1. Between structures P, Q, where is distance in nm of label points 7 Å out along Cα→Cβ at positions 16 and 48 highest?
2. Rank structures P, Q by distance in nm of label points 7 Å out along Cα→Cβ at positions 8 and 112 and report only the one at the top, that is, the highest.
3. Figure out for me which of the structures P, Q the number 0.93 belongs to, where Rg/Rh (Cα atoms, Kirkwood Rh) was derived from the coordinates.
4. When distance in nm of label points 7 Å out along Cα→Cβ at positions 32 and 96 is calculated for each of the structures P, Q, which structure yields the highest value?
5. So if we calculate mean count of other Cβ atoms within 10 Å over residues 40-47 for every structure here (P, Q), which label has the highest result?
6. Kindly point out which one of P, Q the value 0.90 was derived from, the read-out being FRET efficiency 1/(1 + (r/R0)^6) of positions 64 and 88 (r between Cβ atoms, R0 = 30 Å, to 0.05).
7. Where is relative contact order in percent (Cα under 8 Å, 6 or more apart) largest, in which of P, Q?
8. From which structure (P, Q) was helix-only ellipticity at 222 nm (-39500 (n - 2.57) for each DSSP H run of 4 or more, over all residues; to 500) calculated, if the value obtained is -28500?
Structure P
């Protein structure tokens with residue numbers, strides 16, 4: 001199996017930096033793609049829809065971002081999802097412990113789970129090795 005490709009869709013530069021480093025420490029061959037908001041990520045997915053090597057296996061999607069937040073991303077992603085040659089597993093990521101956010105994320109068919117920041121190295125290992 002090839003090394004996983006992981007997309008970090010989050011405007012928090014510290015989260016992006018620490019997550020990238022942790023993921024590469026777990027698996028040096030992992031490819032980490034970083035997007036500052038959902039709009040940039042959606043453009044990438046539309047452009048790479050038929051390129052399985054570029055499309056991520058896993059998306060870590062923040063809720064609160066400027067321009068296109070996590071909820072808007074999910075709405076628009078659902079529209080292009082069927083055109084993708086590889087469907088990534090989506091995890092909603094947030095520092096929010098609001099039960100409404102958690103329930104909304106878990107009730108979305110596209111979201112596998114809701115992860116509360118900060119994410120531990122052990123949790124990243126589980127994500128990569130699943």
Structure Q
């Protein structure tokens with residue numbers, strides 16, 4: 001019957017029986033504070049690691065775009081001199097041309113976006 005009354009009144013059974021409630025122990029509060037401090041430091045470290053990884057992803061994207069541009073300059077669109085009477089060669093040449101055309105137009109925007117992203121991530125850090 002005490003359980004039903006304690007649930008209805010939302011009080012512990014000990015309070016219904018007249019037991020005094022203990023004040024919170026200062027040592028336990030200090031221990032909780034220390035645990036929260038450790039958790040906060042772990043979250044901050046995880047955030048720094050994530051930001052650092054994101055920074056290097058942006059930088060590697062910039063370097064990759066520059067490398068592909070260098071390869072396109074070195075090969076100088078050699079597919080333009082191919083014999084397009086062969087269907088396989090025609091398809092391959094068309095695919096190379098489509099890739100080069102798309103890359104040259106989209107890569108500067110991607111490089112600008114990744115450079116801005118790297119700058120913003122490093123600035124926050």
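1. Top value of distance in nm of label points 7 Å out along Cα→Cβ at positions 16 and 48 goes to structure Q.
2. When distance in nm of label points 7 Å out along Cα→Cβ at positions 8 and 112 is computed for each of P, Q, structure Q gives the biggest number.
3. Label of the originating structure: P.
4. Once distance in nm of label points 7 Å out along Cα→Cβ at positions 32 and 96 is worked out for each structure, Q has the highest.
5. Checked P, Q; max of mean count of other Cβ atoms within 10 Å over residues 40-47 sits with P.
6. Only structure P yields this read-out.
7. Result for relative contact order in percent (Cα under 8 Å, 6 or more apart) over P, Q: largest is Q.
8. Checking each candidate, the match is Q.
No lab work stands behind these numbers, since they all come straight from the coordinates. Note that this is a predicted model, so its numbers are computed, not measured. Cβ atoms are built from the backbone, for glycine too; each structure is taken alone.
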